[in-house]
Structure I
Amino acid sequence: MENLRKTQYSIDNILLMLREKDIFNVQDVRIGILEANGNLTVMKKAEKATVTLEDMKLTRTGDDLAMPLIIEGKLYKKILFQLNLDEKWLMDRLAEESVYNLEDIFFASITEGKSLHITLRKQSAINIPPIYH
């Protein structure tokens, strides 16, 4: 408690910072460090730590980070080059989705596993879920 008073942070502030780290019970915390920049760094107790794939002896099967490939019709060729792909490969993949013009694409991204996501400028609203306010 003495250290908390020295920081001039209220318990409400600390509880908020813990919740932002998905910690809802202070008993789950092994140690908390209030960093010089004002951020809270937390080490959970071992039994409350987040389970990793390594802990479960599993290997990752999903694709990696998605990289922006086309933004508002502009192709970023450097991304294709980094993945050892060419424009012909891309145009063939786009044709499979009935897209023949880069200008029709609002945003497209690609993963290292070559998974392509495409959002058209005039996306059909048929499969888009409603947004309620």
Structure II
Amino acid sequence: CSYKAHDGYLGDSVIGEWCNIGAGTSNSNVKNTGGEVHVWNEGEQAFISGGQKCGVLMGDYSRTAINSSINTGSFIGVCCNIFGSGLLPKKIPNFTWGTLAEYDLEKAFIDIANWKQMKNQALTDAEVAVLKHIFEAIKH
């Protein structure tokens, strides 16, 4: 369950589960040059070809603030709370708060639980375990 209401554009994008897209958030899906889009590949830890059209790749449990501007072929990791002015960075790592800081894990769990509660659901032990695993993996 991800949510995108209000105005904005998310063409040619892949949005994870339990994401929330702030009002007016938009992404570019084509470079102004019409050239090849390069997309971050987390597994390879490198940018790869994304073809001529690619929007944002957004991991589970991530959220954007109102009027976020997302560049062509951007990567937003798992469990990010993205806000700030101007064009967002093209690569935003897992567990990012704002655009530069690390999202506190316990705070992330509280925020996710709040979002799920609004939809009459609960954050499960299995979800917590997976998120802890991802969080610990980025520390090594």
Structure III
Amino acid sequence: MTLRSIARPLDQVVTASRDTPVREIARYMEEQAVGSVVVVDEDEPVGIVTDRDLTLSAINRDMPLDTPVRKVMEHDVVTADADAGVAEACRKMKRHRVRRLPVVDDDALVGFVSADDLLLLLVEELDCLATIVRYESPPH
């Protein structure tokens, strides 16, 4: 199972440019009920900003709300290839200590996956396997 098949599609990923004010980023997060925004240049992810970044960087330092997101975003964005598997994505999240991965194909953003997404997927798969085992197990 590849990330391409399970990631949120591009039309459901909230994106912004580097110059978008943090006020707008916060509004996007509220309106779309998301905890992160992928910062893009053309189609390529160049950063990511989370609600935590806004709280710790912008609000705690009394930054003006018109501050461009490039001043608070994580610049070393960790991405995952669209053809990577779920296990590979989990390992990448663990190795880089991130909970969110923009999914790319030839460096272009094509989707997004979070640790929550992967956890829910794995729970569904485990539930399916548990059901099979229950049906195949002899009664006690």
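Thinking of I, II, III, which structure, once Kirkwood radius over Cα pairs in Å, for residues 43-114 alone is computed, gives back 12.8? Can you show the working numbers first?
On the way: I: 14.7; II: 12.8; III: 13.2.
Comparing all candidates, it corresponds to II.
Calculating Kirkwood radius over Cα pairs in Å for structures I, II, III picks out I as the one with the greatest value.
Identify the structure, out of I, II, III, from whose coordinates distance in nm of label points 7 Å out along Cα→Cβ at positions 35 and 51 was calculated to give 2.9. Write down the numbers at each step before the final one.
Details: I: 2.9; II: 2.0; III: 0.7.
The read-out was computed on structure I.
We did not get these values from a lab; they are worked out from the coordinates using the rules stated. Owing to the predicted nature of the structure, the values given are computational and were not obtained by experimental measurement. Cβ atoms are built from the backbone, for glycine too; each structure is taken alone.
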